[in-house]
Structures are given as structure tokens and as C-alpha cells.
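There are structures below to look over.
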Structure 1
């Protein structure tokens, strides 16, 4: 769930979100380096300069540490860019954890979360990666109760993304342009999560403030999701898009049936992954 409540005084948006990690992602290999940070990536489209969040994470850790330490990063990129899956934020958080381990763990996870919050609103979540509420501008993380988190573990789902991405900054501008109608009251978002905590029914909590404004521009997304819902599939756009996900439920359509619908709508170039909640 991603419920956006409006723009805050500091320019960020206030939100309430229910976030979970997946058994799917990029792989980041980290080694000490002598005198400079180096980033290599399997995807030629990924920028390798100082604007990359992994290198920003290295610079931020170095600044907090107060001494010159450098690293080499090899990124095997599997999460598509512009997908709304938190790929860049997750890489930055994993970089912080990996560098911290190589240095003998001078920082606690609490400090790593503080550093991560400097890099991006959703970066702190990936330090722990446990199912959690996300509040504030995304930097306030409150883990779900252990029993509920355990109930979520192993839930199967599929990810699917058309052959185009959605820029997060554009999506926020699009959402703001429709204010105040496009925003949801914080009480409504909290009530939805509280209902989910009571019932444990994951399908009841699915909501994304970005889905309507992004879907108005990219009709391929809104049309496919509407069709899947007509077939009884619990599905949602992830983050600011363009990736979507669908829950694989016992009495619902199979992964193969959903894949057929998705490829028929979006073509063979679609990104498709079957995975589960971690």
C-alpha cells in the first residue's frame, strides 16, 4: 500500500505505506579499494558517475566515518530501472550494510538508517528489509508485529513491467497537479493498514495513490490492471510505476494464466518474474 497525503512544508510528500521485501533483487559485490570508489554494472544503461546512489552511499559513509576509505562495487542488475521497485534505494542500503561489515561494523543499523535517509526517503527500509509501515516522507520505519510478518512470509506473487519506465519525480508532479483530489487523508491510509492487521487479508490493503494519475497517462497500465481485476486477480502498481504485481492465490488464476493475459496486453518484451515475500 502507498497512500500519499500531500506535500509537506519541506517539499517532500507525507505518506503512509505498507512495504515488504521480495525474494528477488540485484546482487552487489563489494571489495575494499585503494584510493577511489569504483562502480561497475552488468546493465550499460545504469549511470556509473557520482549521481549513482551506490557511490553516494560510499561518500556518505566516508563522511560519517571521518576517514578515507574506498570501495569497488560490482552490480549485477536484475531490477529494471523506472519500475517503482526501489532498486536504486535497495542497492544504496545494501552498499551501506556491506561497507559497514567490511569495516568491522563501526555503525549500528540505527546509524545506517540515518545515513540512508540522507540518500532517499525509502532507503532506510532496505537496511533491515522486514515488513513494515513506512511513514513521514518514508524515513519513519515501524516493523510489523512478528506474527503478522510471519503470516506474510512466502506469499507468492508475480511482477510484470511494460518496456517503459516511469520517472518518480514526474509521478509526484503529476500527483500534485491533481491536488487535493489525488491525495488521501492519512486517517484513511492508517485505517486500511489497521484493517489488514486485524484480518490478515493482503488483498484488502492494496491501494496506490499513484495508480490513477500514472494510469491516466499510461493507459496500458490502467487498462491491464482493470482487466486482471475483472478476472478476480488482486493486483496493484508498485510505487510510482511502471512495474505492477499480482498475488497468486489458491483459488485464483495461475501464474501461467496471468502471464498469458499480461503478454497479450503488453507484448513479449514485458519484464516478468515470479517470486515471493521475504
Structure 2
């Protein structure tokens, strides 16, 4: 059985060492700011990004890889005798999935390349990537892995809180009407990704402490079979809170493992500093 190369993009926010250890290939998205362009996760550290985010007057823009980037990568991997499994950032948030699909359509060996829309972002996307890499390492076939991933995608939940809705509204990831949730002083919105991989509001509370508590309440409300799950936490330059939430998931819900990642520049451009997100599985949508 051919070796399967697992490909994803930098929006997965997995620690670089984790990807290297598992042989996961990460394609960078791009951040455009003040006339300059950076490759996400390669040209600018998260620390530098969030420092600049506090001082720059303009917000950064982001963009997906071009189809040609994926086409060159797919051809190189196929030439090595490998099959390719590419998992992308949610099509509800980015054109990355369509770039990868376009690249696949230009190949003669399309049957050896699968492109999966995770309908997720950050470590939620990362959990799916890790599952794909684990299944590939255990010798499962390409189509079997895709089928398992589609089941997991239908059960994955992503809930998060941010300090301001300004970035999401200006970046077009949330409508101005939905953004009205955060116009009142002190409001902390709690949001989630829906079945289409789009951001929708869940509720709003008055303080960050209550927002974090609401995230945990959503795990309890939406989760299913939580004990023994591999869950995820991502944070936007707030490692202390990220670690606390990971410990809470282990203690309260007995998660077998909690993968923690820092939100990089591409996702951070839309969430802003201080975002905390939790990822877990519930019943099929």
C-alpha cells in the first residue's frame, strides 16, 4: 500500500515540533500588513504578530495559498510514489479548500489525491490532521481515512470567546448585525463554528471569567462521550489561560489528551489577542 502524505495549512495552529515528528506537511497562508506580506508561521512569530497588533492602526489582511502552490506540492509527492491527503481550513472561513481542489482537478492521478474540507480552524482542524496522520501511520487506506474523517467532522465542536468583535466584522467573518452583540461595554461574546464551518454567535456575557465558564458549559451541553476523548485548546497569546483550560478539560471531563496550540497570525488576525477556543466531539450533526 502506498505511503500517504498528510498535508494541511498553517491555520491548524499545531506546534511545529508536533507536525515535524509526525511528518505532516504544512502549507503557509499569508498575512498582508502595511504593504508587506508574511508567510504564516514562517516569517513572523506569534509573539511579534500580537505585539504589532497592539500598536498598528490598521488591521492585517489574510489570503490563501494559490492553486499552483498545491499543484506543485501534489506533483512532487506523487512523483515520490505517495498518495496525498490534504486537510484544509474551513471553506466557510477561507478559499484555501477551493485552491486545493482546483489543484487536484489539474492532476492526471486524481484518484491518488483526496482534499478534505475540515469545516474547522485552529486546533480543531489540527485534531483532524493528527487523526489522519495516526491512521496513515497505522496503514489505513486513503479512502478509509477520508470516511473516518468525515464522521469526525460531523461530530467536531468548536466554541470560543474573544475580547472584541472588531476584527471578525471588518474581516468579513461575522456580519455587522451579528457583530452588534459586542457593542455594549464589557460584553464578551461566546461563538462557535456551525455545520457549514461558519462563525455564529452562541451567547454573550459580561466578563471574561464568565465567558470562560460558558465555554466549559458548552462542552458539557454539546459534548457526547467526553471521557477518553482527545480534545483541543487554542489561545491567542495567553498560554496561562490555555494551560488552565486544558487542565480543566482533563479533570472535569477526563479527556485522554488535550492538544494545546497558540493561535497564529492568520487566525489571530480575525480573533485578536486573548481568544480562547475549545474543541471536542458531540453527537453527529
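Throughout, read-outs are computed from the coordinates displayed, never taken from laboratory work. Predicted model only: the values in this text are computed from it and were never measured. Cβ atoms are built from the backbone, for glycine too; each structure is taken alone.
Quick notes
- For 15, 44, 36, 6 (P(r) over Cα pairs in 10 Å bins from 0, in percent, for residues 154-241 alone, calculated) the corresponding structure among 1, 2: 1
- Source structure of the calculated read-out (distance in nm of label points 7 Å out along Cα→Cβ at positions 122 and 138, 2.8) within 1, 2: 2.
- Looking across 1, 2, the calculation of mean count of other Cβ atoms within 10 Å over residues 42-49 that yields 15.0 traces back to 2.
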